[in-house]
Each structure stands twice: as structure tokens, then as C-alpha cells.
Structure I
């Protein structure tokens with residue numbers, strides 16, 4: 001596996017628009033931006049946690065848990081950056097933070113790293129891209145995906161299979177044989193930690209994590225599904241990155257939550273560029289990629305338009 005997930009193709013594409021000096025400067029890693037980002041992240045999470053506490057005996061606990069859930073599911077964005085080893089300067093720190101994020105959202109870090117490598121290698125290629133989200137054929141399929149029901153069904157099945165020592169044929173394609181045992185161990189560890197957490201709540205009689213973590217996670221996941229669709233769904237299923245990926249121009253709060261992954265086409269051009277320099281890369285590549293000025297809503301308007309045209 002190529003650590004950092006960069007290929008000669010993406011390197012050549014990027015260098016066609018950037019000088020080697022510019023590219024080298026953009027790829028410089030630093031702990032500072034991530035540590036400042038994480039400090040604010042913890043404050044935001046503390047704020048949403050406080051809202052749940054204040055609304056404990058009120059119906060307002062539900063919108064408070066929804067806000068908490070939006071923050072929790074965005075640990076995926078941080079984990080994604082750690083998979084690329086671009087959040088921090090050292091691989092060890094990227095792995096530690098990535099594993100913590102994976103524990104929060106039930107996504108074993110090692111598995112995600114190998115799966116995501118194939119996503120970058122075969123972006124939007126049907127039958128090859130393991131993270132490909134199919135274009136919905138109807139409004140029903142569109143809403144079903146947004147409900148996150150298929151996502152959780154796949155995730156529970158995936159982790160439980162791995163814990164039992166089984167991989168699907170598709171997974172065997174992108175996970176090296178020498179890593180199979182480690183993959184199984186990771187799934188067992190994460191499920192074991194979950195079991196200990198629930199056992200601890202049962203023994204103490206304090207079930208607070210259900211309200212601070214579990215329910216918010218389920219409430220927030222449809223938001224992550226809504227965002228994940230904007231990256232590739234509705235774009236051509238071809239290898240050209242200028243066509244198969246969207247960049248979405250969104251407001252600062254969303255950029256903060258998604259660790260600049262709204263600059264998704266830029267990220268696919270040069271996966272080794274750290275999240276905090278993606279806005280600079282965007283200025284260099286914006287005339288050579290597909291940019292959605294309407295942001296996430298604009299991307300979904302495009303998806304819905306394509307569903308309408310298909311059904312006409």
C-alpha cells in the first residue's frame with residue numbers, strides 16, 4: 001500500500017497545474033494547525049454536551065442530541081485525514097487520533113485505511129471503488145440512503161464479520177493477506193471496548209452515554225450521509241478527477257467540521273496535501289475541477305435533477 005495514498009496519475013495531474021516548488025510547499029506537514037483545530041473542536045463538543053445536560057428533562061434534549069450528533073459523526077472527517085497521515089507530522093500521532101475517532105463512530109482505523117486506498121485508486125469506477133455510493137434511481141432510494149439505515153446495516157455486518165474472522169471477496173481484494181489477522185483483532189478490540197462500556201453502565205446504573213453518544217450518533221449520521229453524497233454521487237463514473245469529483249463551496253462552520261474536505265476534488269488531485277493547505281490548493285486548481293458554488297444544497301439539487309430526468 002502506498003502510504004498517504006498518492007499515485008503517479010494524481011501527482012502528474014497536480015504538477016500540470018503547479019510548479020514543483022508550490023507543490024512541495026503545499027505538502028508541508030505541521031502539528032500547529034491541527035492542535036489549534038482540535039482545541040476548538042473539544043470546546044465545540046463540550047458546548048453541545050452541555051446543551052444536552054441543560055435540556056435533560058425537556059423535549060429540547062432531542063435537538064441538543066442532534067447537534068451533538070453532527071459533531072460526533074464528523075469525527076469521520078478527522079479520521080479520514082489521519083488515514084492520509086496529513087493531520088500531524090508523525091504517523092504515530094495520526095494513527096492514535098485516527099483510532100480514537102474510529103472507536104467513536106465504529107470504524108476500525110486499519111480497515112478504513114486499506115479501503116480508502118482503493119477508493120483513491122479507483123474513484124467512481126463501478127465494481128472497483130469500495131466506497132462508491134450508487135446514483136439513486138428513485139426518490140425512495142435517495143431518501144433511504146439519507147436515512148443512514150443501509151449504512152448502519154453494512155457497518156454492523158462488516159465489523160461483526162471481521163470479529164468472527166471473515167472477509168468478503170471484495171475486502172480480500174484490497175486488504176493484504178498478511179493484514180487479515182490484524183483486521184480481525186481490531187474488530188474484536190473495538191467490540192470488546194463497546195462491551196466493557198455497556199457493562200460498566202449496567203453495573204453503575206448510569207446510562208448517560210446512551211444520551212450523550214449513542215443516540216446522537218444515530219441522529220447525526222444522516223447529516224454525514226447527506227454530505228458524503230455531495231462528493232461523488234451524480235458525477236460521471238470515469239477515471240478523470242476533473243469530472244468524477246465535486247468541490248463544494250460551503251461556509252466556515254462546515255469547513256471547520258469537515259476539516260476542509262469540502263475541497264474534495266483538490267484532495268483527490270493531491271492526497272498528500274494537508275487539510276489546512278487545501279484552500280490554497282483550491283485557488284490553484286479551481287479552473288480545472290468541478291466546483292459547486294451552491295455547496296452541499298447545490299450538489300443535492302443536481303442529484304435530484306438527475307433523478308427527475310431519469311424518471312421522465
Structure II
């Protein structure tokens with residue numbers, strides 16, 4: 001399973017903590033999106049709450065509470081209930097945190113411990129973060145928190161300071177390629193190579209690349225970054241490739257894709273171009289931080305990405321001095 005690859009250190013730390021005299025009450029699982037942090041959190045939570053001689057359910061566990069993006073509305077809730085794809089809200093709300101806190105006033109169902117997973121903790125509303133902080137400051141006995149975070153800098157410093165940090169590394173090129181060969185056997189060599197290059201060590205990002213058919217998008221981004229786009233032709237093609245109504249997942253994937261294009265250029269660029277690359281990368285990071293919260297117009301978003309990439313193309317005759 002993807003979730004197990006590269007997690008050896010995390011599991012050693014987790015099992016050592018479980019065997020120790022005092023388990024820390026809050027853990028921050030950090031690392032790039034798509035490297036299996038949520039999969040680890042679910043399995044680690046099961047290890048935490050199970051007790052000898054007590055049968056454990058194979059499906060949902062009553063003592064593992066998961067806070068994540070809720071369905072956007074009643075219609076989307078119905079789709080989820082029917083097992084269909086559904087749109088979610090952009091944030092984890094304070095009401096979700098308060099509902100969880102109400103549950104903490106009761107005893108766990110099957111044992112003495114309860115686990116609360118927040119995924120991703122980066123996407124909590126400000127009021128939700130403040131509410132969660134109170135539980136982290138005074139955790140009920142037997143309650144343990146696992147906060148999944150792709151961008152821990154977005155969390156309140158006071159939340160970070162109360163958590164033990166568990167970092168998850170990115171995977172090697174060979175490991176990503178092996179995963180794609182196993183999980184996406186129908187992907188051709190060109191698509192697989194591009195997915196590996198664009199993944200930045202994240203198996204989830206590589207699989208999204210194949211699933212969302214991002215190969216054309218990636219090539220256009222690379223062309224814009226390399227050659228510029230003075231007449232906006234390539235940016236027009238980029239918008240067409242993005243689609244008229246891309247969902248949130250595709251929009252976030254496009255931002256990550258653009259960041260990987262810049263990252264690849266940083267490895268081979270001349271030193272005097274580094275400031276320009278760094279500035280564009282910072283702007284894309286700003287977009288990535290805003291995307292889960294702001295309701296961007298997809299067309300404007302992809303044009304902004306294209307413009308940032310076009311700014312990387314160096315003039316043919318660089319001035320000396």
C-alpha cells in the first residue's frame with residue numbers, strides 16, 4: 001500500500017510512544033500533500049485505541065473521530081450518502097470542532113482511549129482553530145489528537161507548540177515510478193515519466209497527474225516557463241487544457257504542477273535567474289495558501305499561473321554587468 005512506503009521512521013516513533021510511560025496527547029503529522037499522512041493517521045489511531053481482548057470493528061471505529069471537509073450542501077450530502085462523488089466545503093468549521101468537543105464529554109465506547117483526526121488541520125476556520133486550541137490546552141483524559149498538515153505554517157503557533165511533530169519524507173524517483181507501474185498500469189511511458197518528474201516525491205501527486213490527465217497541462221507550463229508567451233497563445237491553450245469548469249482538486253493540482261515546473265528549473269538555471277524563480281515560487285505558494293479558502297474564478301486562476309510562469313523566461317540577450 002502507498003501509505004506504508006517511507007513511513008518506517010514514523011511507525012518507530014509511534015510504537016515507541018505507545019510503549020512509553022506517557023503518550024503525548026497531540027501529534028502534528030507534516031509533509032507534502034499525497035504522501036500518505038492520513039492513511040498513517042487512521043492506522044495509528046487504530047493502534048492507539050485497541051485494547052487486548054476487545055473486538056475491534058473492521059469499518060468505522062466509534063472511538064476514532066475524523067474531522068475533514070464536510071459536503072458543501074444538502075444535495076452534496078445526499079451524493080455522499082449514495083456513494084457518489086460530491087463537492088465539499090472549503091474549510092473545517094467551528095461547528096465541527098464544537099460537535100467533537102461535545103463528544104469528548106462522554107466516555108470512549110470500546111476502551112479507555114479516543115483518537116481525534118483533523119485532516120487537513122491547515123483548512124480550519126480561524127474560530128475553529130481557536131476552539132481546537134482549548135482542547136489541546138486542556139485535553140480530556142484518554143483523548144489524543146492527530147493533526148494532518150500539508151502546510152504547518154498556516155496553523156496557529158500555539159497549536160504547533162502543543163504538538164509533537166512527526167515529519168513524513170518524500171519518496172525517491174524509483175519509488176514513485178514503482179508505485180505508478182503498480183497502481184496505474186495503463187499509463188504509458190511518457191505519461192509516467194512526466195508524472196514522476198512533476199510529483200516532487202509525492203505518490204499522491206503522481207497518481208493525480210495520471211488520473212487527471214495533466215500531461216498536456218504540464219507540457220504547456222514547461223513551454224511557457226522556458227520560452228515565454230508574448231502573444232498569450234500558450235496561456236490560451238493552457239486555459240483550454242484546464243477546462244471550463246475544473247473542480248477544486250484540478251485547480252489545486254494545477255498550482256502544484258506549476259510549482260514543480262519552477263522547482264525543476266531551479267535545478268538547472270543560472271545563478272542570476274534564481275531571484276526571479278524564487279519570487280514566482282513564492283507567489284505560487286501564496287496562491288496555494290489562498291486556494292482552499294478563496295473562491296477563485298478558474299479562468300483567472302490559470303491565467304495568473306501562466307503569467308507567473310511566463311515571467312521566468314529569460315530574455316535571449318541577457319545584459320552583462
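Thinking of I, II, which structure, once P(r) over Cα pairs in 10 Å bins from 0, in percent, for residues 60-131 alone is computed, gives back 20, 40, 28, 11, 1? Matching structure: I.
Check the numbers for distance in nm of label points 7 Å out along Cα→Cβ at positions 84 and 172 across I, II and tell me which is largest. Greatest value across I, II: structure II. A value of 1.4 for distance in nm of label points 7 Å out along Cα→Cβ at positions 100 and 220, calculated from one of I, II, originates in structure I.
Structures compared: I, II; top value of Cα Rg over 2.2 N^0.38 Å, i.e. the largest, recorded for II. Computing helix-only ellipticity at 222 nm (-39500 (n - 2.57) for each DSSP H run of 4 or more, over all residues; to 500) across structures I, II gives -15500 for structure II. If FRET efficiency 1/(1 + (r/R0)^6) of positions 196 and 284 (r between Cβ atoms, R0 = 25 Å, to 0.05) is computed to be 0.75, which of I, II is the source? Only one of I, II returns 0.75 for FRET efficiency 1/(1 + (r/R0)^6) of positions 196 and 284 (r between Cβ atoms, R0 = 25 Å, to 0.05), namely II. Calculating mean count of other Cβ atoms within 10 Å over residues 116-123 for structures I, II picks out II as the one with the greatest value.
For the read-out mean count of other Cβ atoms within 10 Å over residues 204-211, a value of 22.0 was computed from one structure; give its label from I, II. It traces back to II. With relative contact order in percent (Cα under 8 Å, 6 or more apart) computed over the structures I, II, the top value is the one for I, the highest of the group.
Any read-out appearing in this document is the output of simple, stated calculations on the displayed coordinates, not a laboratory observation. For clarity, every value in this text was computed on a predicted model and none was experimentally measured. Cβ atoms are built from the backbone, for glycine too; each structure is taken alone.
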